[in-house]
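Okay, got some structures for you below.
Just so it is clear, none of the values below were taken in a lab; they were calculated from the coordinates. Everything numeric in this text was worked out from a predicted model, so none of it was measured. Cβ atoms are built from the backbone, for glycine too; each structure is taken alone.
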Structure 1
Amino acid sequence: MAKAVKLADIAGRLGVSNVTVSKALSGQKGVSEEMREKIIRLADELGYRQPSAQRREAAGGSYNIGVLISERYLDKYDSFYRLIYQQVATEAVRQECFTMMEPVEHKAEDQPELPRMVQEQRVDGLLVIGRLAEGYLSLLTGRSGLPVVYLDFCDERQDTDAVISDSYYGAYRLTNYLYEMGHRKIAFVGTLRASGSINDRYFGYAKSLMEHGLMTRGDWIIGDRDETGQIDAERFFLLPEDMPTAFFCNCDLTASYLIRKLSAAGYRVPGDISVAGYDHFLYPGLCDVPLTTYEVDTKEMARRGVRMITKKIAGKDYRRGISIVEGHMVIKDSVRRIAEG
């Protein structure tokens, strides 16, 4: 059996240190582009394989899947992505794989650097849950040397593999439901352009209004978060002077904040105002009113994401591009039927 090629073999050929070779192969800073190309070319010629690949073969085909989530999504109340990670970890075990989760700090996003799990060559592929900064995503896809799949977002600037919920159609169905319940004055709550999913949900909302002969109104598009994605009840959730009869919120967390804002202003939900959310996930105790919402099928998203990344790692054929997972309506008590119009 041929002897496995080591970092020292590549370093010796090029007269550099093992650290330089490791940085070059893992996409880290501190190596000139000319030297990086030489190292990568020689590694290919010698048949060098990363330690994670060698461990994978020894384990009979199981993979180590790295999971990245921005720390801003891990707030104690904003744990929707924790749920998705739990589903990913469960699905990975079913497929005889393992997961390793690493929160991405603000500094790492602003001044992109590869995750430690990548630098230490401990994973075979990456699942990114929730949108990260553009520069950070470019670093992952360009320098990590690993297969990458996005969950709950897609990158419109490049051809990527992603699994997302059907935000557009889900919002369309929810807004149709509000119309069927007699509501004609329907507002949207969510900061446009803060995320792709919020934009999609807004367009689904707008499509429903248009098909029913209703116009979107600027004063009924209500922001809920800043440019970092942080929901802020003090700066946002500004109620219009001409109040609608119903609000469609881009997520259940936003709906819970809105209901508190309405209550403080003297409105009852659903007695005076109806409110609908999206996701069907809310931290216990945040909302006393059972929310009508659209449930995201997180189990199916996790299943497709794990299946996609393992096939990419193995070099097998898979359905490339964006996979859209449908959800379903959940009817509860936050929407009241009123006289039409």
Structure 2
Amino acid sequence: MEKEVQQYFNDSILVQAASTYQITFSSLKELGSFENYVFEGENSKGDKVILRLTHSSHRTKDQIESELNWLTYLHKHNAPVCVCLPSNNGNVVETIKAHDTAFYASLFEKAPGGPVKVHDISFNDKLITKWGETIGCFHRLTINYSRPNSIAKRPDLVEEYDKQFAPFLPKEQKLQEKVSEVLQAVKALPKTLERYGLIHSDVHSGNFFYNQLTNKIVVFDFDDCSYHHLISDIAIPVYYSSWLKHDNQLDRNNFSHEFLMHFLKGYQLERSLHLESLKHLPLFLKLRDCELYGVFHKKWDIANLNEKQQNLLDEIYERIMNDQPIVDLNIDQIIQSL
């Protein structure tokens, strides 16, 4: 979390949030603090719940209400998601003042199952197929999602780049030009109903729990949900799985091919895929590099990077400068195999 936000967060904020949602304060355990403060706890019924506190510099209250409206829609249509829970006042978002800023508190069911790491034995073809099926379910449902007039529209992710990522990039001219080329290529793509809509945009393996016995995935963390090209929701799992699974480029390439075959098999159980859109996968892998390069420059102390951070930044920088996605995909071969 940025230092500017840390100065406002304290136990008083957390006590207020816990009280508003009837959570036992002593049960709270911090899970993360990258974009939001996230805690696991127990409510008055003894149920495990997830409390999220979002600073007003990150999201507006309207944006969060918009996120939760879509999440509720997905849940009502039997998508595998963790539904949000109301406060004592019947609200899904509560405002807690912090000087001249605010934290917005939201509560969610805790997902059943458990986390999956890319080197776990359960990270296998069966899981990957279910992963694809889950994303296919989201995309099938989002095409028919109609936002109420009273609910704000979630942002377009590419338009948000100029606010969320671009200001933190180094001012190096060649780098700026390379990033601009990627953004312009994405902006040139048509936003048709079948290929563009409200998506999760970050369904990597850290944002779902998996029950191996029931072969069920439950997805959480919809904080980044945005209007975007649906193909991005396929690129993200490929990106993170390949990156975390292998260091060697050849191994990454081979793994990503097999991953995609099983993922798309599951995806097509829920909805048909415009195979031509797969040709844009490399572009969206490049876009994720551009986004992460901005995020890391925003979140990390660039003057005091550790070796791992420096190596990661160098790796992303080289790919951006060389117009190279994280993996080389033989898209034509994949299309022919489907």
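Structure notes:
- Winner on distance in nm of label points 7 Å out along Cα→Cβ at positions 147 and 291 once structures 1, 2 are ranked, highest first: 1
- Read-out helix-only ellipticity at 222 nm (-39500 (n - 2.57) for each DSSP H run of 4 or more, over all residues; to 500), computed value -12000, structure in 1, 2: 1
- Which entry (1, 2) yields the derived value 2.1 for distance in nm of label points 7 Å out along Cα→Cβ at positions 75 and 267: 1
- Given 19.6 for mean count of other Cβ atoms within 10 Å over residues 83-90, calculated: source structure among 1, 2: 1
- Read-out mean projected area of the Cα convex hull in nm², computed value 19.1, structure in 1, 2: 1
- Which of 1, 2 yields 11.4 [mean count of other Cβ atoms within 10 Å over residues 211-218, calculated]: 1
- Comparison of 1, 2 - label where distance in nm of label points 7 Å out along Cα→Cβ at positions 203 and 251 is highest: 2
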